[in-house]
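Q: Several structures are given next for inspection.
Every number here is computed from the coordinates shown, using simple stated rules; none is lab data. Computed from a predicted model, the values in this text were never measured in an experiment. Cβ atoms are built from the backbone, for glycine too; each structure is taken alone.
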Structure P
């Protein structure tokens with residue numbers, strides 16, 4: 001993900017205004033001009049590449065079909081590359097996500113969808129992922145990666161094949177995250193947090209209409225860790241990201257501490 005702007009040799013790119021920091025890091029590594037944009041591609045300026053992230057990290061927002069189609073139209077009108085980060089695609093809860101490739105009508109020119117087993121299969125340490133879409137772009141990326149020594153090792157490839165061949169564990173993970181969010185949401189709301197978006201993915205995007213660092217400090221005093229929204233861009237300054245990835249035991253303990261505050 002971080003190397004794609006360099007490998008694709010772009011000099012300008014667009015990232016969501018609230019976004020996974022690696023998009024920004026990738027632009028810095030490539031020496032590319034960066035512009036943060038709203039979700040609606042109808043307002044996007046021209047650039048050589050744009051990132052779309054649905055479901056979003058950190059907000060859990062799911063793009064509508066119309067929003068994805070406008071992103072595709074932007075890419076085609078500008079002859080630009082559209083990268084769709086779909087790492088959380090299989091974790092929809094209150095709004096079903098869809099892949100950008102389901103809307104291309106079979107014309108995937110300049111479009112790539114990225115998937116990671118880090119989220120789908122809890123394989124973060126494997127650094128296992130894949131991309132699919134424009135065959136000419138895939139061929140270029142493969143060639144550069146080969147010469148740059150970025151090949152995926154055979155044991156990791158075998159692990160990926162095994163994980164992608166099985167969907168049972170994904171359903172189990174989805175059920176586990178769903179149960180955790182159903183406990184955390186009312187507990188956070190009981191102490192004054194509002195949950196924004198959070199329709200899918202592994203996080204809750206929360207605010208008490210205060211500086212996110214103040215919310216982080218308040219939770220930390222109660223032994224609960226969260227991430228300040230400012231990590232994901234200035235637009236996230238009044239939010240925090242609460243992860244669903246702790247153990248069930250830790251989630252239950254956090255819920256208990258929150259509910260005790262509201263009594």
Structure Q
């Protein structure tokens with residue numbers, strides 16, 4: 001929807017606002033890969049509660065730190081609900097016989113270190129230099145700066161990527177790039193990045209736009225886009241550090257590389 005949906009006047013005005021992505025990973029439906037729904041709950045402004053006035057776009061423009069609750073539903077081999085209300089993250093699995101969600105993962109936590117990353121590598125020539133640096137170091141394996149071998153995963157469904165990281169470990173990256181300058185940032189801040197960011201933070205992971213914590217970003221529009229990395233805390237912090245350091249400009253001219261046609 002381009003604009004907020006107004007609750008019909010015959011119903012009492014509630015204290016909360018909800019923003020959601022009804023079907024994340026929808027491009028995977030035809031190939032039967034896991035998709036899901038992402039949601040976040042915000043407090044409604046007091047004058048909305050008191051007067052019952054229509055909500056406006058500005059009422060939703062709250063930073064991620066203002067979220068009351070957030071989570072996602074994953075429609076895979078099992079239907080799962082992952083939820084946080086600000087005191088940790090928990091997972092619930094749907095019991096089809098009872099028609100109820102049962103608590104199966106009471107204290108989800110993301111390990112601070114990992115040897116897995118998820119990114120759309122086909123966009124590598126559009127990435128900013130710090131992301132290229134991080135990925136090249138990962139690909140260097142044990143002989144590189146990280147001193148360990150990495151595995152790459154890419155499902156093209158952020159809910160499924162987030163769930164794998166919560167169940168195991170990893171870092172997910174959908175950074176800004178220059179593929180389409182009008183849409184340098186990719187994911188929706190209010191109903192994709194913020195709720196997943198809150199879940200990750202509550203599971204002792206980290207979420208960032210590569211330059212600052214995701215939950216501290218002040219929204220400016222209902223459908224605002226943003227770059228996003230999340231998952232194992234130490235890896236996200238490394239990516240943030242690379243973005244804060246001076247960029248080393250690589251010489252792409254092979255004539256003047258370390259091995260060249262000329263003896264100097």
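Q: Given a value of 0.70 for FRET efficiency 1/(1 + (r/R0)^6) of positions 26 and 210 (r between Cβ atoms, R0 = 30 Å, to 0.05), point me to the structure among P, Q it was derived from. All intermediate terms of the calculation are to be shown ahead of the outcome.
A: Details: P: 0.45; Q: 0.70.
Label of the source structure: Q.
Q: Another question, then. Kindly point out which one of P, Q the value 0.90 was derived from, the read-out being FRET efficiency 1/(1 + (r/R0)^6) of positions 2 and 106 (r between Cβ atoms, R0 = 41 Å, to 0.05).
A: Comparing all candidates, it corresponds to P.
Q: Compare FRET efficiency 1/(1 + (r/R0)^6) of positions 66 and 162 (r between Cβ atoms, R0 = 41 Å, to 0.05) across structures P, Q and report the one with the greatest value.
A: The maximum falls on structure Q.
Q: If helix-only ellipticity at 222 nm (-39500 (n - 2.57) for each DSSP H run of 4 or more, over all residues; to 500) computes to -5500, which of P, Q did it come from? Don't skip to the answer; put the middle values down first.
A: On the way: P: -12000; Q: -5500.
Matching structure: Q.
Q: While we're looking at this one, here's another question. Which structure, out of P, Q, was semi-axes √(5λ) of the Cα gyration tensor in Å calculated from, if the result is 33, 22, 17?
A: Here the read-out was taken from P.
Q: Given that distance in nm of label points 7 Å out along Cα→Cβ at positions 114 and 138, derived from a single structure, equals 0.8, which label among P, Q identifies that structure?
A: Clearly, the read-out refers to Q.
Q: Can you rank P, Q by Rg/Rh (Cα atoms, Kirkwood Rh), for residues 154-201 alone and just name the one with the largest value?
A: P
Q: Supply the structure label, taken from P, Q, corresponding to Kirkwood radius over Cα pairs in Å, for residues 90-169 alone with the calculated value 14.4.
A: Working: P: 14.4; Q: 15.0.
Computing Kirkwood radius over Cα pairs in Å, for residues 90-169 alone on every structure in P, Q gives 14.4 only for P.
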